[in-house]
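Several structures are given next for inspection.
What follows is calculated from the coordinates using simple rules that are stated; it is not laboratory data. Values in this document were obtained by computation on a predicted structure and should not be read as measured data. Cβ atoms are built from the backbone, for glycine too; each structure is taken alone.
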Structure P
Amino acid sequence: MQPLTKRIIVYVVGWSFILLGIVGLVLPFLQGILFILIGLLILSTEYAWAGQLVKKMRDRFPKIGRLADQAADRANGWLKRFSG
């Protein structure tokens, strides 16, 4: 996969999860925090500020950090399958 294409996909998917998370904070049937965390994990590969937020989250909430690692591993697996 071309680096520019991968970067665009990371931006679109990451920000989509962030937006879904924001909507999920208001709607009772979406887990807003979960979507925001997934979006931050995805964006942390491209943005330093997102990486810093993820680091703070891991330091403050170690259990959530472990869950985030599992989610990141799954997302990387999906990305590898998608990109071929």
Structure Q
Amino acid sequence: MRYALKVDSNQTSVISALEAAGCLVDVISQPVDLLVGIRGKFMLMEVKNPKGKNKVTPQQTRFFDKYEGYPWALVDGPEAALRAIGVVK
């Protein structure tokens, strides 16, 4: 049985901020939420709501462990996403 994927309420604002900074953004949902293109490179992002109770799933933990050293980020809002791509400090 398939279940609908839960989308964090702040995902739209994260996407808007990234696109305003010149990024290409695609929602891929699994194993993480976003594929972000910036300056000819890719970064994967998982968006979590800091006010929500959602946590990193076991599948995501395995993914993060497997791809340690590759460009991915766990973000909780637009500012964190922009920091992850190096647009703000």
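For which of the structures P, Q does the calculation of helix-only ellipticity at 222 nm (-39500 (n - 2.57) for each DSSP H run of 4 or more, over all residues; to 500) return -8000?
Considering all the candidates, the number was obtained from Q.
Which one of P, Q has distance in nm of label points 7 Å out along Cα→Cβ at positions 36 and 68, as calculated from the coordinates, equal to 1.2? List each step's numbers first, then the result.
Details: P: 1.2; Q: 2.2.
It must be structure P, since only it matches.
Rank structures P, Q by mean projected area of the Cα convex hull in nm², for residues 12-51 alone and report only the one at the top, that is, the highest. Write out the running numbers ahead of the final one.
On the way: P: 2.4; Q: 2.9.
By mean projected area of the Cα convex hull in nm², for residues 12-51 alone, the leading structure of P, Q is Q.
Taking relative contact order in percent (Cα under 8 Å, 6 or more apart) as the quantity of interest, name the structure among P, Q where it is greatest.
Across P, Q, relative contact order in percent (Cα under 8 Å, 6 or more apart) peaks for Q.
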